[in-house]
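Input: structures, listed below.
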Structure 1
Amino acid sequence: MPAPSPTLKDRRTLLGIVLALGLLSLLVHLYPFLSIDNPLGYDSGFYRRYLTQPYISFPNAEVPGLSDTLIPRLFLDSLRLLKIPTDILLYGSYWSLFIILPILLFFWLKNYLGKRGATIAGVLLILSPVQYVGYWYMLWKNAFTLCLLLFSFICFERKWFAPLVALDIGIAFSHKTTAAIFLLTLAVLFLIHPKRRKEIFIHGLIAALSFAAINATAFEGIIRTTPVAVFLGWSEYLLLSVPIIALALFSIPAIMAKRIPSTLAAFSAVSILYPILQLPFHERIFIFSDIALVALAAYGLDFLISNLSWGSQGKKVYAYFILICIAAGLLLGNLWNEMRTRSPLMSDADVAKINEIGKQVPQDAIILTTSSEAPWYEGWTLSHIAAPGMLYDTHNLEEWQEIWFATSTEKTIRLLSDFPKPLYISTLGDFKYLIGNRPACVVDVSPNLLLNECDEQSTE
């Protein structure tokens, strides 16, 4: 039975909810920028590099961090046409994604949970400390594809076939991890939704073929190695999630009564079991697990609020009220603690130094720097960047350790000769911790910049 057409009052209410969720999300995610221009995590420089490199094609050339992500690159390339300053474009688009996410969660759950419960879900997502950590890590393409994922769930629940086909392809061409979760969710939907199996099979086939087309070597890499991700560990994740998990337990009556969307049931099963089974890259799946638990927590909190009938004066009412207060206190406390303690990895003054170093180096040169500084050199210079074990470097850890602990410079000269010239060496720290004992043929350019003039015949 189709839902009745919304009245003018309904539309105004929806608009008010959307604006309130958007404003609250903007306030939370603007906080890190109150004291520093570039406060977010490790990946920021990779995205900035994509926006600052010469615009020579559509989509533009890949950079580290944005390989095999066609749709996000096309999106960023389109934004570049607006001629917006790079930092405003980068961070403004990122804020927009985190504004859209709770709004999409609201519309995903609204027809099942009602406006109040769906609004609670949006607020819980904005206030989630796990989502804030993901935001601080600057997981731009993850946030972009999460928007597509939540919209795909809306399309499935409302039986919008054509838009969902576009999303099948779009998710696969945007982010490998999200695409894997989407495919697994479709597989679970196929099992639990027998009336729509033909339709689900079509979407799964389109998504799988699209994923295979752009990730032909992904399975081989997973088989050969065990991929890991830098994110929250199990203990930290569980500590941050205690109030959400506690509230989610009260969603069990709704689950048993089948009052949750089938997409939420399938998505929850996948995103919760995946890290429990410690499958590849499971640390980053905590972001998805958190969204599923937030949605279930909204059901739980809506249930508790519905049972706050003070006229009954029963002990259960007081217990529910105390539980809500404790959960709210823990949630806000955890969020505030993350907002205060997630400090910038690079100060504005240091970013300015790297920017000046970039102006002293030809664009076709390679700058060798430390692994911890590499994203900033990648984002605030236009040179090729190498760092121990990443980007333009092909040496393993043992080869680097040999020069770090060597008493002579011969191994350093030999290792540096493996890089194309011109090769510059730069760090804001001590050069010893990058190239070991410095050879005489590595000359000063400026206080934080050296030029490699060694060859294999060089001597101390």
Structure 2
Amino acid sequence: MTKEEKMQAKSSRKYSSHGIEWPLFGVRTTKNPYFKIEGEAHNAYVDMPNWIITEFLNRLDLLSKLAKDPEWLYAESLKLKNSFNEFLRKEVGNWLSISIRREPFGKRPFGVQVRINWELFQKFLEEFAKREDIPLEHKYEYLFKCRVEIAWMRKGPSEELMERKVKKISESTIEEINSILDSFIELLSEKRTTYRKKLLLKRRVPLLTLACLPEMILTFKLMRECVSRGTLSTCYREMRKVLESLSWVVTDDLLLFRKRNEDFKEFNFIPPLRIPSKEWYQWARSKGLIIKSISEFLKPLRLIREKVSVSRKAIENAFCRNVRYPLFLSFAKTDKLPPNDLKRIPSYESESLSIFVKENLREVMRELTGTPSSSLDELTRLLIGDRQFFAIRYPSNSFIIQLLGKMSNLKLSALYERYSYFVHSYDKTWQLYPFSSVLEFKIFKNELIRFTKLIKEVLNFLEKELLLRRA
């Protein structure tokens, strides 16, 4: 047994609800001539705000260098202790506190102790993981504060003291996570079979979503592997990618196939969301032609509002319930045309498209007024413009997710932004060490439940639009 393991065994006999000593990263030491570290204060426990304890010890060192006499130092250290305990109460509650006591017979006059209410600590972990009012980035900021010191330890955490104990305590949570992943993989496989039979084979509807499902299934299998290796931060990046890809293909399928769109299939065109290319993106970016937000995209709705006396929200809702590719193209168009040597940028003939725009617009106006509008020709002409051809601006991922969220009335953007935290280079999302947190598994389980529920709702919306309404 190493020196660290002996110190941990001697100073801690505290157990989790699983009957296992709580895992720790390592043991604290100090060379302060006045203060001795005692008991629980030795141990840098997993899922406890170790940075606060370390900062307190560092502040004691500064006070010790300024010490006029032991009594002055004791009085100042009590003030410091009180301020840190007040901070701890605000940060984590009443389960963790620092205390200082006199050591009348020791080599050092004072001792530093950490008091832990283990029952309240377990309750804190459960509640913290579930709370929806705490942003995910704040949860990971807390995890980072707990384990950041791992990066500067002279040697890595003991497998026996940390990894094995985290695995054992998290065993039931990991089983729940794997069960959620397995059930969802099975659901995606069933959806794939249903779409193939009822839409592709029976109705000749080549859903792009159908082509995307195998990729999604592989991604969730990869996430299962990440869980088994304790690298959970990777899962959030994969979940965000799933949401991006699914939003693109579902939006394309809805624009192309919703509302018995057979007539439009005769129009000789390639759906732009099926052919995103680097060439198209680079040209659009160089010209400032990226569609970044749903509010920007919906600006042409003002033309409709000038013709009918209804609210902006009512017009937006009618648009989102009825929009298909004709209206989408007329809203996404730009008068700027790419040079002839750029072949992979979607462009369309205005006259050929106008009849389909008019019909799609008729559906929107009928929902708003209950009767055909006499201004359809004028609105169509205003939307299409007077150029013979027009190109399409490039839709950003954020815009596509916003659009699908509007169409489905689901909060896709909120979850997309939630996981963007793991895509950018924030140090708080660094794993540092696998199996270095029990709390992280609890947090991920709750996030996975929320994520899979939303993906199911997206697929259910697609089915309602394409399966039920086409019956």
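Table for the structure above
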{"quantity": "Comparison of 1, 2 - label where relative contact order in percent (Cα under 8 Å, 6 or more apart) is highest", "calculated": "2"}
{"quantity": "Among 1, 2, which structure scores highest (criterion: mean count of other Cβ atoms within 10 Å over residues 130-137)", "calculated": "1"}
{"quantity": "Origin of the derived value -20500 (helix-only ellipticity at 222 nm (-39500 (n - 2.57) for each DSSP H run of 4 or more, over all residues; to 500); candidates 1, 2)", "calculated": "1"}
{"quantity": "FRET efficiency 1/(1 + (r/R0)^6) of positions 58 and 274 (r between Cβ atoms, R0 = 30 Å, to 0.05) from the coordinates reads 0.00; which among 1, 2", "calculated": "2"}
{"quantity": "Structure responsible for 1.03, with Rg/Rh (Cα atoms, Kirkwood Rh) calculated and labels 1, 2 on offer", "calculated": "1"}
{"quantity": "Winner on FRET efficiency 1/(1 + (r/R0)^6) of positions 194 and 282 (r between Cβ atoms, R0 = 25 Å, to 0.05) once structures 1, 2 are ranked, highest first", "calculated": "1"}
{"quantity": "Read-out mean count of other Cβ atoms within 10 Å over residues 290-297, computed value 15.4, structure in 1, 2", "calculated": "2"}
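Any read-out appearing in this document is the output of simple, stated calculations on the displayed coordinates, not a laboratory observation. Please read these numbers as outputs of a predicted model, since none were measured by experiment. Cβ atoms are built from the backbone, for glycine too; each structure is taken alone.
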